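Taken together, the values in this text are just the output of simple stated rules run on the coordinates, not laboratory data. Quick caveat, the model's predicted, so the values are computed rather than measured. Cβ atoms are built from the backbone, for glycine too; each structure is taken alone.
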Structure 1
Amino acid sequence: MSSIDSTSTTSHTLTVVDTLTGQPFTVRTRSIINATGVWADDIRALDEKVHPDTIRPAKGVHLTVPWEKVRNDIAVVIPVPRDRRSLFVVPWIPNGDGTYRFTYIGTTDTDYTGPVNDPQCTKDDIDYVLAALNASITTGVTTDDVTGVWSGLRPLVKSDAATTGRTADLSRRHKVVASAQGIVTVTGGKLTTYREMAEDAVDEVCRLLNVEKSSKTKTLSLHGARHSRPSSHPQDAHLHSRFGNQSSVLKKMMEQDPSLAKELVPGLPYLRCEAVYAVTHEMAVSVDDVLTRRTRARLLDRRACVAVVRDVASLIGPHLGWDDATKEASIAQFMDECAREDAAAMVTEAEFIASHS
């Protein structure tokens, strides 16, 4: 988005750019909700002509390790030595016999002053998480055992009373504000309060538009919500847990093309039909979309994903109308993401930020 022009609190024109094609175009609307996380202040600056500086980004990372290194059959909370924090240790991907394939550990909570477009898991983050984990188990998990990582930024709202101190001590409550031009911004909050955040933001829009309607979503099932029990077949159970009542669509895909019932990434539960579904039903447009954001394959085992990246690109390319150049570009983009992830894990937080300054 490059500009916002508001002629009233209920009339807005946005100039935006399609990042896939580079094509600019305008969007006209009666209302805008700015729910852009750590970029919320940047959007407000387009509207208010001054940067409000209300967001304090806090980085959180998770690590994935083989379940055999931890062997926890339930999620547990462990203390972090010499810190007033705790981490979750969660088994991931059940095998159906009481064992699991992976365990993930997190999350951290640290001030972040690096590039908001590219938060990475650094050596400091990995050392912090593994030190806490190894203080609670006896198997001794090392950096070499880490199969996947992910990191993100919390858009915490700055406190008027405390501009310093730990981000872990900042409130997780969300905040909804409307500008003089009628643009509604929601910041703060967390995943577990998303429904309340959405309700408060929409209520504010309704107030600005002078609309009085009761909520239609309180009893509305989420897309794919499960309405029946899956069969005991592992493949059916997997698809049902991921897609709910939409799993029938993927089963039909496999009936029409049995090769889609094969593993997408060796050692992981995802099927080839899930990659096709991602690009035909879930707006995935790249290899990275499929392996990182529609499935969680890269978060589970990055090396395994790198080994099959070309096969995945060949699978989804025809459904996206790719030519050879577009296919190679998507592969290169995914490999670059993985390389930058590997590089960040070798340096301290200070070194990473210095390299981006």
Structure 2
Amino acid sequence: MKGVECEVVERRERPPTEGAGIFLLGNAARALGDLGLLEQVRAVAYPIARQRILSPSGFVLNDVRTADIWKDCGPCLALSRQALTDILHASLKPGTVTYGLEVVSTASRGDKSTARFSNGQEKEYDLVVGAAGVNTPLRTAVFGPSAARQIDISCWRLVVRNNGEIDGWTAMLGNGRTLLGIPISETETYIYADCRSNEFGDGSVNVMKRLFNSFAGPLGPIVAALDPATAVHRAVLQEVPAKRWIADRHVLIGDAAHASSPSMAQGAGMAIEDAVVLAELVAKDDPMEGILQQFHEARIGRVAWVQKKLRARDKLRTGSSTIRNAVLRLFGDALYRRTYEPLTRPLLP
């Protein structure tokens, strides 16, 4: 990308095949366009024209047209996580990714950073980028103890057959529980559900069915019909507070630098934006210290804004249903615009 030569090491033994669905708002689509991949993604994605929030009984609390905010930025799209991974992987030069390998330590030496790998080998680089997710060992190795913080929300993610009843992003908010459905194709729907971690129990499908058994259509019956053996991805949500994750010839991006609640659907968006901005700056061939400082300044305000707003959204959606429902009915459109409009602005001056 941008003529920058890179090597990627992945601790998994083979390309990932797990994952459910993913929702990309307009800023994520724009970043994929910067990579030259938007049309490939659009070809396999489901366009999301509306985002609706309902009560557990199915009463509409808020209904937003996505184009009202995102039309001049990028389309809002939903697709399987595997489809997005395949497109990204196919865009790389053959041999770029080495599987079954990870960085275990690094050391800056003059104008290079030496990475030591899990197979005992060492190699020098101009820059080492940590992008191995929320629990990346590189964060502690370079920046000292910095464990991710649990958010006290646990979740399920799965894909079910699209029964045609959901034609857009549809969330149902209960008492400390959220149920979300997004079509990712004409035949599949991505389901996300969460609750307070003390209710999660063993995380089984039966627990999920019990917690959401009072939810009406369109999503409640989907959960009620789940086979207990359904393949589900489970997680305890974690946060890595946005801060100065640059040091010498090292930088963290994506969840490694600012993992967050999925409340704003910005995990992938912020990560892809990070990569686009970093590549743009590295391609200038300026001194690395200056490049990393520019990267930090370009990204910290944006990711801090997202974390601030998603904490407020989590507080609202898990709080008093009476207050939440009134706020969404009266001010939902304005809150959506206020939250997302800053993300439509350019990534770099």
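Mean count of other Cβ atoms within 10 Å over residues 16-23 was computed and gave 18.4; which structure, 1, 2, did it come from? Checking each candidate, the match is 2.
Using the calculated result 34 for percent of Cα pairs over 35 Å apart, pick out the matching structure from 1, 2. Label of the originating structure: 1. Identify the structure, out of 1, 2, from whose coordinates mean count of other Cβ atoms within 10 Å over residues 80-87 was calculated to give 18.8. Answer by label: 2. Comparing FRET efficiency 1/(1 + (r/R0)^6) of positions 200 and 296 (r between Cβ atoms, R0 = 30 Å, to 0.05) across structures 1, 2, the highest figure comes from 1.
Structures 1, 2 were shown, and P(r) over Cα pairs in 10 Å bins from 0, in percent, for residues 96-231 alone at 8, 24, 28, 24, 13, 3, 0 was computed from 1. With relative contact order in percent (Cα under 8 Å, 6 or more apart) derived from the coordinates and found to be 16, which of 1, 2 does the value describe? Only one of 1, 2 returns 16 for relative contact order in percent (Cα under 8 Å, 6 or more apart), namely 1.
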